[in-house]
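Listed after this line are the structures, all set down as structure tokens.
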Structure P
Amino acid sequence: MEAADQVKKFQEFLEKHMDEIQTNIKKENNFFVIDFPELSKFDHTLADELLETPDEIIKAAELAVESFDIKSDNFKIRFRNLPDDQQIKIKNIRSKNIGKFLFVDGVVRQKSDVRPQVTSTRFECPSCGNIIYVLQLDSKFKEPSRCGCGRKGKFRLLSKELVDAQGIVLEESSEDLEGGEQPKRINIFLQNDLVSPISDRKTNPGSKIRVYGFVKEIPIILRSGGQSTRFDLLIESNYVESIEEGFFDIEINEKEVEEIKEISKDPKLYEKLINSVAPSIYGYKRVKEALLLQLVGGVRKVRGDGMITRGDIHVLLVGDPGAGKSQLLKRVNIVAPKGRYVSGKGVSGAGLTAAVVRDEFLKGWALEAGALVLASNGICCIDEIDKMTTEDRAAMHEALEQQTISISKANIQATLMARTTVLAAANPKFGRFDPYDILAKQIDLPPTLINRFDLIFPIKDLPDEDKDYKMADHILNLHQNPDFNDPEIETKILKKYIAYVRRNINPSLTEDALTEIKRYYLEMRGKSSSEEAALRTVPISPRQLEALIRLTEAAARLRFSNKAEKKDAKKATYLLHSCLAEIGVDPETGKIDIDRISSGIPATERTKITNVKGIINELENTIGKTIPIDDIVREAAERGMDDAKVEEAIEKLKRSGDLFEPRKGFIQKL
């Protein structure tokens, strides 16, 4: 097809879309996106030529727009929805693909700053006054070689046209890799509206995007100044779209909104939602309920004094091997619109938070976001959290409570947002729960980290004839017929249901709900203050109070209500109480003691240690610095303390470095 015919065809095609083009110009969007199937329907030959010689065809389309009376310079035509056979993996790009219109999917790893680039220049000849136009198509700045009057060189630059340009590095996503393959990378070149502040959000490091464009070769300049026989590859982008959206980017059309509202009116809504969270995993109703509340989350509040209260609910599952923890995590990762899954030994502190790397574009240092930052406004599932090293786990503390990640490395001082919900799974200290020992002692995680989780579920795998029969039945049926237990609400709709409520429903607490939460909190606190004040058991702390508020708001969100009522507060208190009752019970008093979880030492034990310390101080004044252990035991027995407990307290003080044993049977304070 001749160039003039191409322009004519595009004029016919674009005439139908003039209203949309004019609307875009009014919004200062100097571009129009064409759906490829629509162009193909209009003229098959033109569509085929676009795939083979995109440079020419896109130029013809832009000339066709210029022929209309529109008040816009540098208007661009973009194309999307190319046929599937035009998709190519980064690792498969070869020299035969140069110049063809293709699209690639991948994850943005690095991104340069936006900088102006020269596209065309005007020079004046000082001898004859002739104006010479030079198009700047290469990476090297070009000057005119000669003028019509015979003059060579030293022309005066009159003006130059600049466009905004940016480079990004696109890497293959992990799903496209097989075996031990290294993910391949390619440079993508963006310019004009593709680097506008709105488009810029799509290409942040960690985003999963689809790039439509044509492959170009770039000459490699050798150190000697000559040109290498090898060329580098680059994709000049025509259009960029997000593949993986967060809760706030998912597109929900009118029909789906109607369907979501219909589901919300179902009298059995709660049961249906719980059964749809992980239908292939048998049982665990309470855990599934907690995961559902975690997916919708509470309401994030920013106060007038700048303080922020997080709305994300963090959940920790500690359980026996083979109990289905990882499967629950994988399933949540699928249901959450923006999920990241990381596991145990394969995680480093930098991989979770952020790494400082050499910038390939600007030759300095750049930040590469880690999993917690990439999953911002989504969910990060951390499996085998107990297998991570202590230093790497310490990196999570700030992200869990403050929801930011502060970096101060090389010459970079930055605070990154990490509004991420964390779902973590761990095994007990000795691989499996000991039914005769206290659960809290068997969770091998630092108390400071455990304290930041709103809900902690122990998942025990104990033999039970009836339950085992049903479980075996369920698993065997799944293998026989993989789809026999389909979710009651389709995964696609469940995902959109969660996204819709997170975006549109921000419940506030009613007086009834507040009273219920306050009643539970004071009742739990009162149990310690009234009985044996000396023991000072703290059954529940203000952190659990905030967890209750978040869970209450999430329960209201689930049932499409802007008011959190008493029944939502009851659900929240039931869930929290069932967790505390399993993990936070002090074996001596039988009461719930939050210190059992948050500091690892229950109040009763702490009181014993304090009493033993008091006895040692008294004896030091009478006997001297070296005190026989028998004297301490005798003194403690007179005060009604058990011998074994006293020796245990002395052992703990020795371990913590308060006491040492100068010779057998004697102790001395450090």
Structure Q
Amino acid sequence: MFPKLALTVFLITVGLFAQPLDRAYAALRNNDYETAIAGFREAITLAPTRAAIHTDLAYTLLKIGENEAARDQFSEAVRLDPKDHHAALEYAFLCFETKRQAEARRIFDRIRRQGNPTAEQAFQNIDRPLAEGIDRWQKALELSPDNFSGHEELARLAEQRDEIALAAKHYEKAWRLRPDERRLLLDLGRAWKALGRAEDANAALLAASRGAQPRVAESAKALCPPRYPFVYEFRKALELDPGDLDLRRELAYLLLAMSDKAGAETEFEKIAAAAPSDLLSAAQLGFLRLARKDTAGAGPLLDRVLHGDDDVLADRVRTALQLPKVLHPRPETATREQVGLEAKTLAEKSLEKGYMQDALKYLKIAHENDPVDFSVMLKLGWAYNILHQDREAVKWFSIARRSPEPAISSEAESAWRNLQPEFARFRTTVWAFPMYSTRWHDLFAYSQAKTELRIDRLPVRLYASIRFVGDTQGSIGPGVGSPMPQYLSESSVIAALGIGTKVWHGMFGWFEAGEAMRYLGRKDVGLMVPDYRGGVSVTKGFGHMLTGSERGLFAEFVADAVFVSRFADDTLVYSQNRTGYTFGAAQLYWNWNITADVKRQYWANYVETGPGIRLRIPSFPRQMLLTVSAFRGSYLVNEGNPHRPIFNDIRAGVWYAFTH
């Protein structure tokens, strides 16, 4: 039976894969390149390791002039099939055309070593001018060692020729000659990183990411480690770039947050000396000195702020010193609004680029300038959520859901409801799945009500549970080879206390102990029977799930391994899988399920497959789903089996669940 099932699964998978690919090739024959590209991309999602599809997509992209996109597809094809020299050559030529000469040179060099004359000629066409240029600039620098352009040009040529040590040497010399050319810090960091000088590279990239042009700063952040820098990294960056006041100011505030007031004061002193117009740093330094009773050192600094042109900061100083505030004309309000608007704009850009810490900083500034802007509160919630600080996220979502704007309040309410149960001390989950089977002509019902106790910082959760497992018919038989009635379900209400892990990547474990109370007059078990059960569950979904709006392919896999003491201490394994297509609020799919157990009992060892449909009915609660599936199955163990080895069944059920 297993070979047949495997063949069935293979044929269905091939069918799903072949449809978009056939559509793509048909469109390509009709010169419908947009449809062909869409078909190739859909086929790649189903078979991402097929190098040939990436190659065909690349050639199609070339036909519409998308050279960079074609280059990326050839790159993926070469990664999947390094022996495909034809695709590698195409990739190399496109790298050269799209200003990636270093990568083109490497690819040509690799292929030419295997005797390819085309690659040899292309390599020489790139390498020879680079070698000549390097030699020419080296001789020029011998005559004029302080020639900034010479050092920069030599470094770039050396980097393109993979002479990274030479490139790093001259990038550094160019930077020392022109420290205002901050883009060179990005080049220097990139070269040091390629040489394995991680600490030096991080210092250069950190310096480039603060206080440089936006494009340079964003490129540097992309190369920096995905975490906030350490203090020693700030200090090393400042050794390289001591004039970067933005970097020094950030270090000072970091030291303040770490309660290192002496270190922060030292940094603010350097800022105040280098930039007397930086009133915020002057005020901070003044307050630090005032806190340690140095009134003589604090006075001139705070006086500078009081007489400066930043009235908002001056008022803060007056408040701290318990001095009367000065009445300002109304136009100053516009300045505050401008600051808030600028902060919101910077936050939006940071969110788009994925710089969440920066986004959080700007959103806080925007909130300070306009405490009743609910859109900012909503974005603060999402920022904290993305940073996995869900406790803070819940607070902001809770405030934002009081917004007078329906769109904001609705989004915040939905986000709050999704997150809030994770932090409730008690959480109750109820689910039910009544189902009718044509094979047994019986109505089955499975349900559970579970209340969890959640204790902070504990990786597990305690819970109390009541399960119901039963049917209306109760039993069949006795029949041929079956002197006792065959019960179709446990026909019990099971009360238990249990412990479960938190869900991690769709996986969790659980164990519970309780009593099963039968509600029918069964003769094979007592009225109340001890019940111990536990196991591991894994759930994964891919593609377009049942959201009510999206369309597309999907796959869903559910696997459970469950120990049940009432089944003679047996362990059962279930695998229920669906692949198909989502049409908004409906799904058409194919089931392939398998059930097995350790003790090899006939009723617990079978496979089944067949089509199914799942619907979300608009007028019903969103958590309610209607399912109908038709199965053809086969028992894998037939010793003691009173039923036919092959069976057919149609099952219709309603799934409903809610959490409070």
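Here are the numbers for the structure shown:
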quantity: Distance in nm of label points 7 Å out along Cα→Cβ at positions 166 and 310 - highest-scoring structure of P, Q; calculated: Q
quantity: Structure responsible for -11500, with helix-only ellipticity at 222 nm (-39500 (n - 2.57) for each DSSP H run of 4 or more, over all residues; to 500) calculated and labels P, Q on offer; calculated: P
quantity: Structures P, Q, by percent of Cα pairs over 41 Å apart: label with the highest value; calculated: Q
quantity: Comparison of P, Q - label where distance in nm of label points 7 Å out along Cα→Cβ at positions 94 and 182 is highest; calculated: Q
quantity: Top of P, Q by relative contact order in percent (Cα under 8 Å, 6 or more apart), largest first; calculated: P
quantity: Of the structures P, Q, the one that 2, 13, 19, 16, 14, 8, 5, 5, 5, 5, 4, 2, 1, 0 was derived from, the read-out being P(r) over Cα pairs in 5 Å bins from 0, in percent, for residues 350-445 alone; calculated: Q
quantity: Source structure (of P, Q) for FRET efficiency 1/(1 + (r/R0)^6) of positions 318 and 542 (r between Cβ atoms, R0 = 30 Å, to 0.05), computed value 0.00; calculated: Q
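No value in this document is a laboratory result; all are computed from the given coordinates. Computed from a predicted model, the values in this text were never measured in an experiment. Cβ atoms are built from the backbone, for glycine too; each structure is taken alone.
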